[in-house]
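What follows are several structures.
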Structure P
Amino acid sequence: MKKILIFGCSFSTSSYEITSDGKEHIKKNSKCWYHFVDYFKDKDVEVIACPSQGYWGYYQIILHLHEESKLILYDEIWIQETLEPRPTINNYKVISKLSFRQIDNIKLSIVHDTNFITNENILNLNGTIEKYKPYSLWREFFIEVANSCAYKINKLCKEKNIKGYVWSMFNPIMNCGVSNSSTFEFTRLPLVYVHLKLKAEKNKNFLTKPKGHQTDEGNKYIGELINKACIDIKI
């Protein structure tokens, strides 16, 4: 059975809801977008969701798996891209002891609150008055590192003969080749700015709020988009 590893941010944790306190919460034991992807039905799928993280966090975990000779256990890696940059240096002790729980046919591990360094923490070091003045410099550096992490993930997976697929809730980050390319191991699904697609369907309540996370119906919709994309690129 083909073994697949999925990386994503909070959009890959679960379905969300607005509870009686008016706040957005994860809906307990609910499904996420990958539960509605037909391609995963007969596969061994593990998900590592990293809320508030992106390529910095994904690459750190992939490097750890590589060091532990666990990366080669996977046939494919799928990445849900998020809004970058999300600079993160994780606690090694946490990412080295990931535990999974099973929801239907898919195993999920959520990396919570392990950030040693975040964008906001670094900006706070500049003080409150000058806080935003150097932001553009920090942002440019952070984006360059995120792009480098994406490139390194692609390169490492190619070296290990691990196929990869990537799609984005916002703008595309990883530089991917076309399907079956000999240059790049990752293939981009024709899916970018998915969050805007969810937001546009106001009457269907795909999001908990305009800038929020997806509901049950929103996750089903993402699954439908990915199912179509898989057909379009003949996965």
Structure Q
Amino acid sequence: MSNKIPCRIEELPFVASALRHTFERDKADFKSFFPKKFPDNTLEILDGKITPVENVIKTEIPTREIKKVTGQILAESMGLRPELLLLEGYVIDAVNLSCGVDDFGIRDVRNSLQSGDPELLVKSLGILNPNIEKNIDALKEQGFSDEAKGFFRQKQTTLDTLNKSQNDLMSDRVQIVAKNKEKFADLWDMLTLIMDRGKRIYRTNDPSKLPDYTYTQIIKKIRRERGEGGEVKPEA
């Protein structure tokens, strides 16, 4: 996919739909000011670019599966912080450990949770769990249990499986996007033209319409309506 497309590829049809609506409303102005760029069949041309992109996104890109796995990773990660806090207390109190609290792996797990990187989280649990195993007797003397040990093992196994599944899905997505990059770029080029000429027409003639042709305003509205947040890149 062309790097010049600033939105997530799944958002492209929503941007296109918003601009199609405003262009249809204002098409007489576009034809009046830029007749060669916007002939009578412009809407048909635009629809011919939107439909293939919508078909790819709806039928080929595994968006729902990616969201599902991402949600599962988040749910599995959430229970780790309170258990880490307890484990840290046992490590601090235990004697004759093979390593100190700074090297036990607790900090690594916390940092990976903070970063939101599931692969890093799996790796950090791969540091923590062997240290738990090596020092299990000393930890049990302080109150650590076999159930808690199993909890951390289970988290590593489950998160590893989910992370691999997410990686596979994301790899599929990248390949699908790459295969269809010309369709996406072709649509984006036309949307860019509409936005550019729309701003040129209405900057002085009707400034109230400028947000309808300003990418940052369009994408903010779309994400707000879809209940999403996220930083919006400024236009060049």
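Values in this text are rule-based calculations from the coordinates and carry no lab data. This structure is a prediction, so every number in the text was calculated from the model and none was measured. Cβ atoms are built from the backbone, for glycine too; each structure is taken alone.
For distance in nm of label points 7 Å out along Cα→Cβ at positions 30 and 166, the calculated result is 2.9, so let me know which of P, Q that is. Could you put the intermediate results ahead of the total?
Numbers: P: 2.9; Q: 3.9.
Matching structure: P.
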Who wins on distance in nm of label points 7 Å out along Cα→Cβ at positions 150 and 174 among P, Q, i.e. which is largest?
Q
When relative contact order in percent (Cα under 8 Å, 6 or more apart) is calculated, the result is 31; to which of the structures P, Q does this value belong?
Q
Given 1.9 as the derived value for distance in nm of label points 7 Å out along Cα→Cβ at positions 46 and 110, which of the supplied structures P, Q does it correspond to?
P
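From P, Q, which structure was Cα Rg over 2.2 N^0.38 Å = 1.01 calculated on? Could you put the intermediate results ahead of the total?
Values: P: 1.01; Q: 1.48.
Corresponding structure: P.
Supply the structure label, taken from P, Q, corresponding to helix-only ellipticity at 222 nm (-39500 (n - 2.57) for each DSSP H run of 4 or more, over all residues; to 500) with the calculated value -24500. The partial results should precede the final answer.
On the way: P: -9500; Q: -24500.
The read-out was computed on structure Q.
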